[in-house]
Structure 1
Amino acid sequence: MEERVSELERQLETMSEQLQQQQQQLETMSEQLQQQRQEIQDKEQEIEKQKDQTMRRTADFDNFKRRNEREQDNVRFQQKRKILSEILPVVDSFERARLTLAPGTREAQSIHDQYQGIYKQLTKTLKQLDVSPMKVVGQLFDPNLHEAVMREPSQNYKEDEVVEELQRGYNLEGQVLRYAMVKVSMGPGPGDQDLGPDFTH
């Protein structure tokens, strides 16, 4: 009987040791699992950080690209504006000549026709370059579009309306290429024709 009890005690002791070992193994596994979870979390945070940095770099590059494109467009526009501004006096000369030409002979008519062909080609080219003439007569004076050089009384136009276009104005791609030089109505009645302070450009 005593031997049986001793055997049972040894078995219980062995089982207790095994349980302790298993418990230690579980604790170790739990610590390892916790450590792995922390490593995974750290890696996820690092990936998220890298992803955020990549998105920021991409956004910065896109902004730089758009800004560079705008700057290039502006440079091209200013170059185009400069060249066209130098061409406009030639257009003015063509238009003045057209008003004075009165062909009376066949040879003069031939020259006139050639001149008209060149003028039409010139205006067509300007149109293709997004240059458009302003329509100003009868419009209300606008210092953003017009340069008033003279005022005069008028029975046909209200005060501050453009009476006459002295030099044609042009727009380029919706922006003013050259201001229209105009004469502005003072309204009906006699008055001073000098340029008033409200019409300085």
Structure 2
Amino acid sequence: MARLTWITADTHFGHAEALEMFGRSSRFATTAQMDTAYIEAINSRVGPDDRLIHLGDFTGPMKLRARREYASDIRRRIRCQRIVLVRGNHDPVDDRRFDGLFESVRDLLRLRRKSWAGCVICSHYPLRVWQGQRDGSALLYAHTHGTIAEVGRSTDVGVDQWHDAPVRLEQLVAMLNERPIECQTDFTRYQQVREPLP
């Protein structure tokens, strides 16, 4: 059986404030319920040999040691062995023990397959422009929890937009390839040329 690639983001495991902040309290009474639901959704879809790309905010804000321990416990409960983390604002920077929980940790990820119209850029943060946008490349992002409009071939892949579960990468690419290519064509300058700073 072919290995599949899945995408998710913004799980905020262990983040109690996420229940109210992101409108999850209507689905989950506690953080433990939320965590268990997200883990079960991953385990029911993503096979042990599949690849899961997580676009950041694996856990919520915590002190470094607590975050590492919490993430380690969550990681043990997820069957998928191959998780690539694209770092979000709640994921620690340059912490080898935290990073070691994942197959790799990146700040930005570029994926390409011959069957795609362009490449796929994976970023925790939504970008206004991205590599290959003019040629049909897609952008998968997170961070905003569905609060900003999608532009052209871009979409928020956070759990809050996808029924609390990961989505297959190929399905996302097919959906985005149906959209028109939108990119900057007007080069009107909105920022004035500035004097050099001292």
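Data table
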quantity	calculated
For helix-only ellipticity at 222 nm (-39500 (n - 2.57) for each DSSP H run of 4 or more, over all residues; to 500) computed as -23000, the structure of 1, 2 it came from	1
Comparison of 1, 2 by mean count of other Cβ atoms within 10 Å over residues 28-35 - largest value held by	2
Top of 1, 2 by relative contact order in percent (Cα under 8 Å, 6 or more apart), largest first	2
Source structure (of 1, 2) for mean count of other Cβ atoms within 10 Å over residues 116-123, computed value 12.2	1
When mean count of other Cβ atoms within 10 Å over residues 44-51 is computed for each of 1, 2, the largest belongs to	2
Given 0.95 for FRET efficiency 1/(1 + (r/R0)^6) of positions 52 and 92 (r between Cβ atoms, R0 = 30 Å, to 0.05), calculated: source structure among 1, 2	2
Distance in nm of label points 7 Å out along Cα→Cβ at positions 12 and 180 derived as 3.5 - corresponding label from 1, 2	2
Highest-scoring label, criterion being distance in nm of label points 7 Å out along Cα→Cβ at positions 140 and 188, among 1, 2	2
Structure responsible for 159, with volume of the Cα convex hull per residue in Å³ calculated and labels 1, 2 on offer	2
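Bear in mind these aren't lab numbers, they're just calculated from the coordinates by the rules spelled out. Just so you know, these numbers come straight off a predicted model, no measurement behind them. Cβ atoms are built from the backbone, for glycine too; each structure is taken alone.
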